[in-house]
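Values quoted throughout were computed directly from the atomic coordinates according to the rules given, and no laboratory measurement underlies them. Bear in mind the structure is a predicted one, so any value in this text is a computation, not a measurement. Cβ atoms are built from the backbone, for glycine too; each structure is taken alone.
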Structure 1
C-alpha cells in the first residue's frame, strides 16, 4: 500500500466474469490472511452497509465479491486464486466457497497481466483455487496478446455477447470434503425441524446440497421477492453441514432446490422460458443474509450437471433423460453445462464438468482505504 495522511492506496482491477463482478487484488499488496486483511476487504467493498455506498461493492450478492491473485503454491498451476464473498450487511468475509463466474475473469486477468506465457488463439490457464484446494482450467481466447472480449456467446443475466472462456472443473471433486459424494451415498435423509428431507450432497467445484423444491415449500421457478420464509432451506443447509462435518455457519453446503422442467419468466430479461427449453429448473439460496440468487452460480452449475448424471440423486430424479449437455432453468434464464460421469466400482469418476462464460476488464486504478478502521480516532 502507498499513500499519505489518513488514507492508503492499493492497486486494483474491477472485472466482470459471467453474471458477477469482483474487485481483483494482488496478494503481495495485502496483509497475510487474518483480521487485518478482512478489515481492508470490508472497507474496500463498503461493508457492512446495505448500499455499500462507501466502497466498490454493488449492493448485490453477485457484485460483492473479491479475488486475491498470487503466485502458484502448488505444482501444475499458473497462479493462486482466493475468492472472497463479502457480506453486504454483516462484517463478514467468507472463504469457504468458490465462484465459477469470477473464475472465468481470473483466466482473463492472468492473460492480461502476463502471469503466464500467452498463446494465440487460446491460452490455457491452470488456476489453483485456494478455497477448495483444487486446480481448475480456463481456456481463454486471445487476440493481440490480451484476452479477447468480442464474441458471439450470450449469457442470460448479462447484456450483449462476448468471447467464450471455457471452464473445466473435472478435477475439482472432493475439494471441501475429500470425496465427490461426501457420505458415500447418492441420497441421504436429513433430519430437520421441518421433517425428514431427501437430499443429495455433492462436492464438485463447490459443496452443494440438492433437494426437491417441493420438500421446502418451493416450486423451483421462483423469482426475487417470491420467497418470504427461508427457514426450511436453511435447516437443510445446516443439517447437511452437520452430516458431512463442515462449519454450519459458513456458506456451504450451498442449498439448491430442483424441480422438473417448467415454464417461467426470466428475471433479467423478462423473457418467457418454456419447459421444453430446459432439462430441469433450479434455484440457489446463498449469501449473508441468505437470498435467492438472481442468476446461477457457475460452480453450482458444474456440480448440478454432474449430480444430474449420477443415478439415484435428487437431481437425476427431476432431470429430463439425456447425456452430456444439461440445460438448467434458473432465475434469469437458462445455463448450459456439460456433465459426464463413469462408474468406478461403487464410486463415480467425473469425465467432464464444463461450461462457457464471458469476462472483461471494467476498470483499473487505486482504491483508497483508511489507515485505521472506520470510527477510530487519529492519534
Structure 2
C-alpha cells in the first residue's frame, strides 16, 4: 500500500505525519526503520558507477535511506522541489555558501544573523577565499538595494533574526536580489516552516537548523537546505559528498520522528511566547521586549504579512538592572533552564552580556546585556509565575 504524501493538496499536519514514511517492505512495520549501515550492496558490474554520485545508495556519505526520507518530508513542508539534510544547521549554511560562492563573488547579509553566518561570511570566506561581503540592516530595503553590486551572487537574511528578533521583508528582498541577478537564501529557523515558508515568498533557498523546532526534543542535530533541484544537486555533490557534512542515520530518524508533532508544538510555542512577551512588556523593570508578535515591534507589520499562524517561540528582553542582577535573576529560575539552543520542549534562556563582538550591529537597547528566551511547551501560567518569582527574589518586582 502506497502511503507517500507529496502534494500541497494535503494539509500541513497531514504531510507532517505521513510524508517520508511508508510501510517497510521486509517486515511490514508501519514506521521506516533506522538503516545504520554505512555501505550498500553493489551491482554485478560496479565499474561504471560514479563513486561520488548521490543518486544511488552506495555509501552513507553519498546519502542514506533515513536522510532521504527526511528530505522528502522537509521539501514538502517547506514547499520546495528538493532538500539536502546535513549534519547540523551550520553544515547546511556552510554547504550552501561553499557550493554557490567563489573568489570575487559578493554577498549581502543581515546585521542580525546566527554567529556562524557572521564567522563564515565576514571572516572565513572573506579572508580565506576573497569572497566580498557587505553587512546591512535588511530591515531597511533601501540599504539592501544600495549594497547590491554587479558581482553580488547571494543575499542572505535571517528572519526573525538571531538573537534580536529583527524582521526582514522576504518578498521585497527577493525582488531586489533577483533584479540584481543574485539569489536569496533565508534562514527560517526561528519561524519554522509551520509559521513561515520563504520559498513561497520568492526566496531561492530556505535553511533550517533541524536541531531546533523541527526536531523539537533537544536530542539530535541536523540542518537542511530546501530549494530547486538544480541548486540542491550542486550542494549535495559538493558539500555532502565531497566535504562530508552528511547527517547520521540515527539523527535523521530522530528528527523524522520529532517532525511529526511540529504543528502541535508550534501552536503551543506561538501561544506561550506571545503571552510571555505581553507579560514582560507590562513590567516597569523590563527595559525592552523584542518579539515580532507585539505591535510595538519595529517589524510587526512585515512579520504579520509573511508569518502565519504565529510568530514563533523566541523572544529577547533586557532588565533595567546591572550585569550581576541579570545573572542573579537567571539563577533563581526554577522551570526555565539556563542553556543555549532553542525550540526544545523546555524553556531555555541565555544571558548575552555587554561584550558580544557583534553588538555594534544591534539596536542600542541591546547594548546593556539582554536575554534570548526560547519559550517552551510548559503551561504558560507556570512560565510566567517562574519569571515573576525570580524577579521578586532579585528585587526587580
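Any idea which of 1, 2 comes out highest on mean count of other Cβ atoms within 10 Å over residues 36-43?
Values: 1: 18.8; 2: 11.0.
Once mean count of other Cβ atoms within 10 Å over residues 36-43 is worked out for each structure, 1 has the highest.
From 1, 2, which structure was distance in nm of label points 7 Å out along Cα→Cβ at positions 92 and 180 = 2.5 calculated on? All intermediate terms of the calculation are to be shown ahead of the outcome.
Values: 1: 3.2; 2: 2.5.
Only one of 1, 2 returns 2.5 for distance in nm of label points 7 Å out along Cα→Cβ at positions 92 and 180, namely 2.
Looking just at mean count of other Cβ atoms within 10 Å over residues 52-59, which of the labels 1, 2 belongs to the structure with the highest value? Write down the numbers at each step before the final one.
Numbers: 1: 17.9; 2: 14.9.
Top value of mean count of other Cβ atoms within 10 Å over residues 52-59 goes to structure 1.
Comparing mean count of other Cβ atoms within 10 Å over residues 84-91 across 1, 2, which is largest?
Working: 1: 20.2; 2: 25.1.
Comparing 1, 2, the top value of mean count of other Cβ atoms within 10 Å over residues 84-91 belongs to 2.
Work out the source of -4500 here, i.e. which of 1, 2 gives that when helix-only ellipticity at 222 nm (-39500 (n - 2.57) for each DSSP H run of 4 or more, over all residues; to 500) is computed.
Numbers: 1: -4500; 2: -9500.
It traces back to 1.
Identify the structure, out of 1, 2, from whose coordinates Kirkwood radius over Cα pairs in Å was calculated to give 21.8. Please list the in-between numbers first.
Numbers: 1: 20.9; 2: 21.8.
The correct label is 2.
Which of the displayed structures (1, 2) returns the greatest value of Kirkwood radius over Cα pairs in Å, for residues 300-363 alone on calculation?
On the way: 1: 12.7; 2: 14.3.
Once Kirkwood radius over Cα pairs in Å, for residues 300-363 alone is tallied for 1, 2, the winner is 2.
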